[in-house]
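Asker: The next part holds the structures, each set out as C-alpha cells.
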Structure P
C-alpha cells in the first residue's frame, strides 16, 4: 500500500526538478563552476571520466526538465558545456 498516488509523487518530483533547475540558472556561472566541481569530485578517481563522458555523449541533455522552455534548456546546455570545457582545459597530463 502506498501513502500517495504515484502520479502525485511524480508531479511533485517534476515540480522540484523544475524549481532546482531554475535556481541553478539564476546562480552566477562562477558559483555553478564550484558547485559542479564539488559534485563531480564525489566521483573520486572517475572525475575526469565523468567530465569527458558528459562532454562527448551530451548526457547533460537528460538533466533538463522536459517542461521548461527550450531557451532555458539551451542556456543550461551552454553553461554546462562551458564549465566542462574549463575543467577539461585544466586536466592534468
Structure Q
C-alpha cells in the first residue's frame, strides 16, 4: 500500500505542477480568471476520465457522482490557493 500511496502523491504533485504552470502562463489577471483556468482542468478530467470510464466500463452512477464531486472540490480548493498565490502583491514577497 505504501508504494501505491507514494505513486499517488507523485501523480498529484505532477498535476499540481502542470496546473500551476498553465495558470502562470495564462493571460488571466484576476483571481476569478486564474481560478476558472484551474476549474477547466477539473472539467477536462471529468469528461475524459470519469465519464469515459462510465461509458466504456459501465461504472455505476453513484461511483461516477462521487468522482465528479471529488474532482470539483479538489480543483476548487487547490485552484483557489493557486489563484491567490500567483496573484498576490509582489511587493509583499
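Every number in this text was worked out from the coordinates using simple rules, so none of it is lab data. Everything quoted here is computed from the prediction, not taken from an experiment. Cβ atoms are built from the backbone, for glycine too; each structure is taken alone.
Asker: With Rg/Rh (Cα atoms, Kirkwood Rh), for residues 6-45 alone coming out at 1.04, pick the structure among P, Q it was computed from.
Answerer: Considering all the candidates, the number was obtained from Q.
Asker: Can you rank P, Q by relative contact order in percent (Cα under 8 Å, 6 or more apart) and just name the one with the largest value?
Answerer: Structure Q gives the largest value of relative contact order in percent (Cα under 8 Å, 6 or more apart) among P, Q.
Asker: If helix-only ellipticity at 222 nm (-39500 (n - 2.57) for each DSSP H run of 4 or more, over all residues; to 500) is calculated from each of P, Q, which structure is the one that comes out at -26500?
Answerer: The value was obtained from structure Q.
Asker: As an exercise: distance in nm of label points 7 Å out along Cα→Cβ at positions 30 and 62, calculated from one structure in P, Q, equals 4.1. Which structure is it?
Answerer: Corresponding structure: Q.
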